[in-house]
Each structure stands twice: as structure tokens, then as C-alpha cells.
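Below are structures written as C-alpha cells.
Coordinate-derived values only; no laboratory data. Given the structure is predicted, the values throughout are model-derived calculations rather than measurements. Cβ atoms are built from the backbone, for glycine too; each structure is taken alone.
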Structure P
Amino acid sequence: MFVLELTYTAPMERIDEALAQHVRWLKGHYAAGTFLASGRKVPREGGVILAAGQDRGAIEALVATDPFVRLGLAEYRVTEFLATVTAPALEAYRQQLPA
């Protein structure tokens with residue numbers, strides 16, 4: 001499981017201009033089953049995405065395709081964690097500690 005922390009590196013006007021492209025990108029990854037939750041940080045200086053996956057390299061490649069990143073408007077911090085305890089709704093994503 002991954003926490004993807006997005007930090008804006010451009011003025012908010014440029015973020016808003018690219019927002020529709022970013023939302024389409026998000027929706028595609030929700031449809032693929034990779035993204036579980038996302039939203040804006042408060043204050044609005046970026047966002048956070050909860051992503052399912054086992055391969056850090058694949059997740060890092062995926063965030064590089066975000067229009068915000070491709071347009072030079074934001075950077076990602078990727079944090080991997082083992083979701084060993086979950087809410088019932090996320091039980092399918094529960095992970096085991098390595099032996």
C-alpha cells in the first residue's frame with residue numbers, strides 16, 4: 001500500500017488550469033482499482049492519494065504520468081507501508097508482515 005503525497009510547485013492559477021486533466025488521470029486509476037481514496041490537503045498546497053500496489057517502481061512510474069507532474073506543477077513523495085490493519089471496507093487490501 002502507498003501514500004502518495006502531492007505538493008504543488010507552481011502558482012494556484014496554473015494548478016487550476018490543469019485540474020481537469022489531473023481529475024481525468026485520477027478517475028482512470030480509480031477505474032483500474034489502484035486508487036482507493038484521494039483529496040486536497042488543508043490548506044490547499046497539494047493532495048494525498050491512497051494507492052494499492054506491491055511494486056514501488058510501478059507506483060513511482062505511475063505518479064510520473066500525472067499531468068501535474070508532466071507539466072512541472074507538482075512533485076510526489078511516495079511512502080510505502082504494510083496495511084496490516086484495515087477497516088472492514090478495505091479488508092481486501094490487508095497485508096501480512098513478511099516472515
Structure Q
Amino acid sequence: MVEEGNSIHVLYYDKDFKYAGEEDIISEVLPPNSTLKIPKDGIISPLFNPKIDDWVESASEEYKDSIKPDPPTPSEVQELKDQVAELYYLIAMGGE
């Protein structure tokens with residue numbers, strides 16, 4: 001129960017239980033299709049599961065992989081370091 005004048009932070013979900021936004025409200029009861037639970041860190045596409053009263057991940061592994069940033073390209077300095085290391089290796093192996 002919320003004391004009058006105090007706000008609560010509610011998270012909404014749609015008819016399919018997908019995350020649908022959030023807001024601070026002043027109310028003694030939760031609005032329909034809402035919860036006070038906050039999704040755990042790392043959840044990309046939150047889906048509310050009322051049976052366990054918590055958010056779960058709904059994004060597929062394929063989708064999560066597709067949104068990962070590309071690895072950074074090596075800097076010119078790193079490329080030169082790699083080339084020098086390769087040359088040292090070739091020299092150490094007799095030039096072959």
C-alpha cells in the first residue's frame with residue numbers, strides 16, 4: 001500500500017507481456033498490466049512472466065548476436081607492432 005502523496009515507479013507490459021514503458025505515478029493500487037519489478041541488468045527485450053512475477057529475456061540468441069557491435073579495428077600502431085612481431089618470428093625461424 002502506498003501512502004497518499006508518495007509516488008511509485010511502475011513498469012507497464014502490453015497484452016503479450018512485452019515491456020511497454022514506465023512512469024512514476026501517485027496511486028494506492030497498481031494500474032492494469034503493470035508491475036513494480038525492474039528487469040535484471042542485461043535483459044535486452046524484457047517480457048513479464050506473471051507466474052514468477054519477474055521479467056525474463058525474450059530476445060533470441062540470433063537477435064542478441066546481431067546487435068553486438070563489431071570488434072574494433074586495430075590501430076595503425078597495433079598493425080605495425082603485429083608486422084614487426086611477425087618479422088622477428090620469421091628471422092628467428094631462419095627467414096622461411
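Values for this structure:
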item: Comparison of P, Q by mean count of other Cβ atoms within 10 Å over residues 23-30 - largest value held by; result: P
item: Parent structure of the calculated result -0.68, given that log10 I(q)/I(0) by the Debye sum over Cα atoms at q = 0.14 Å⁻¹ is the read-out and P, Q the choices; result: Q
item: Structure (P, Q) behind the derived value 2.0 of distance in nm of label points 7 Å out along Cα→Cβ at positions 39 and 63; result: P
item: Parent structure of the calculated result 18, given that relative contact order in percent (Cα under 8 Å, 6 or more apart) is the read-out and P, Q the choices; result: Q
item: Which entry (P, Q) yields the derived value 0.45 for FRET efficiency 1/(1 + (r/R0)^6) of positions 7 and 71 (r between Cβ atoms, R0 = 41 Å, to 0.05); result: Q
item: helix-only ellipticity at 222 nm (-39500 (n - 2.57) for each DSSP H run of 4 or more, over all residues; to 500) derived as -9500 - corresponding label from P, Q; result: P
